[in-house]
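What follows is a set of structures to go through.
Please treat every number below as a calculation from the coordinates, not as lab data. Bear in mind the structure is a predicted one, so any value in this text is a computation, not a measurement. Cβ atoms are built from the backbone, for glycine too; each structure is taken alone.
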Structure I
Amino acid sequence: MKQHIIILIFSLFLIFSVNANEQQKQLEKLFNDLKMNNFSLANGIEQKIWKIWSTHPNSKDLTMMLTIGSDYVNNQKLEKAIETFSNVIDLDPSWAEAWNKRATVYYMIGEFEKSQADINKVLELESRHFGALAGQGLVNIELKNYEKAIKSYQQAQEIYPSMQSPKIMIEKIKKLIKKQSV
C-alpha cells in the first residue's frame, strides 16, 4: 500500500513537472517571437503569453481562484480580490501571476510599497514579466522615483519591443522631470 502511494505521488509530480516544463517551452518560443518586433503579430503573441501566465500549470482550482479574484477586481470588490489573490499565493507562492494580480490591486488602492514588494516577487519568479515591469513604472511614478520608472519601462521595451505604453510613458516621465527641474 505504501509503495502505491509513493508511486502515485511520484506520478503526479511527473505530470505537474511536464505541465510546467511545457508552459516554459511555450513561453520561450513566444518571447523569442515577441523579440522579432513584428507589430502585426505582437498582440496575438502577448495574448498567448497572458493566457499561459494566467493558467496554473498544475491546478485548475488555482486557475479558477485567480479568475474569481480578477472578477472581483472588475466589479470593484478590491478587498475581496486581495483576499483571493493572497489565498492563491498562500497555496502556491511560486506562481508569479498571483503576485502580479495582487500587486495590481495594491496599486489601485494606493498601497504603492505593497505593490512594489509584490512586483519584486513577480520579477524574481518571471523576469520577463513585461506587465509587472510596466506596473513597476506606474508605482515608481507615484513614489516619484522617476529614473527607476524609466528603467522599468526600458526593461519592458527590451522584452516586448512592440509594446506601446513604455514609449509613451518614458516621454511623459521625461517631460515631468524637465517640468519639475524648471
Structure II
Amino acid sequence: MNDALKNILNRNSPRELSEPYPSKAEMETIYQAALRAPDHAWQRPSRFIQVTGKGLEKLSSIFVDFAKENIEGVSDETLQKYKDAPFRAPMIIILVSEIKIHPKVPEIEQMLSTAAAAENILLALNALNYAGMWRTGVFALNEKISKYLELQENQKVIGYLYVGTPSGKQKKIPEMDTSEFVTQWI
C-alpha cells in the first residue's frame, strides 16, 4: 500500500494534543494542501484563522462573552467549559467559509469546499506527524459568532480544528465493514 493511502487509513482524532504544533513553514505546506480541495468555479471560499499563544486567551474570552450574551440560562459550569475549551490544544484553526453569490455554486457547496479543505488539513497534519480534531458545537454554524470573531457578513464559521502533537493514550482505529456503508448498483 502506498504512503498516501496509509496516511488516510491511519488518520485519527486524538484525545489529547500537546506541543509542539507545526512550524510556520509546515503550516504553509498544510494550507497549500487545504487549498487543493474541490472548489467549483474557483470561488475559493476557504479562509482560516490560526490561533496560538495569547490568541487562545482571546478565543477563550470570545467563547465566554458569546455564551453569556446568547445562551439563555448558561450555567457557571458550562461557562468554565467554554473558557477552557481553546486550551485543549496549542493551536486552533478556525474554519471560515466566505460565501459568494454565484448562479451555479450554492452556499452549501461553498461550505462543503471548506469542509474538504479541513480534511486536507487533517491529512497533511497526520502526514507530518501532528494531529488534529474537528470541533463544532454552539460556536460553529451560528451566524451570531461571526460578529465576535470580527468576520464579514458573508463569512461563516463551519468548525474549529484543534491542532498539536498527539499525546496520551491513542484511540484504536476501528475495523470498518464497508458493506454496511456501500450500496452497489451493478
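For structures I, II, calculate relative contact order in percent (Cα under 8 Å, 6 or more apart) and state which one comes out highest. All intermediate terms of the calculation are to be shown ahead of the outcome.
On the way: I: 16; II: 34.
Biggest value here belongs to II.
Can you say which of I, II returns -27500 when helix-only ellipticity at 222 nm (-39500 (n - 2.57) for each DSSP H run of 4 or more, over all residues; to 500) is computed?
Details: I: -27500; II: -12000.
The value was obtained from structure I.
As an exercise: FRET efficiency 1/(1 + (r/R0)^6) of positions 103 and 167 (r between Cβ atoms, R0 = 35 Å, to 0.05), calculated from one structure in I, II, equals 0.15. Which structure is it?
Values: I: 0.95; II: 0.15.
Value 0.15 for FRET efficiency 1/(1 + (r/R0)^6) of positions 103 and 167 (r between Cβ atoms, R0 = 35 Å, to 0.05) corresponds to II out of I, II.
Once distance in nm of label points 7 Å out along Cα→Cβ at positions 55 and 151 is calculated for every structure in I, II, which label goes with the largest value? If you can, show how the numbers build up before the last one.
On the way: I: 3.5; II: 1.5.
Evaluating distance in nm of label points 7 Å out along Cα→Cβ at positions 55 and 151 on every structure, the highest lands on I.
As an exercise: Rg/Rh (Cα atoms, Kirkwood Rh), for residues 63-142 alone, calculated from one structure in I, II, equals 0.94. Which structure is it?
That value comes from structure I.
Taking Rg/Rh (Cα atoms, Kirkwood Rh) from the coordinates of each of I, II, which one would give 0.99?
Numbers: I: 1.04; II: 0.99.
Source structure for this number: II.
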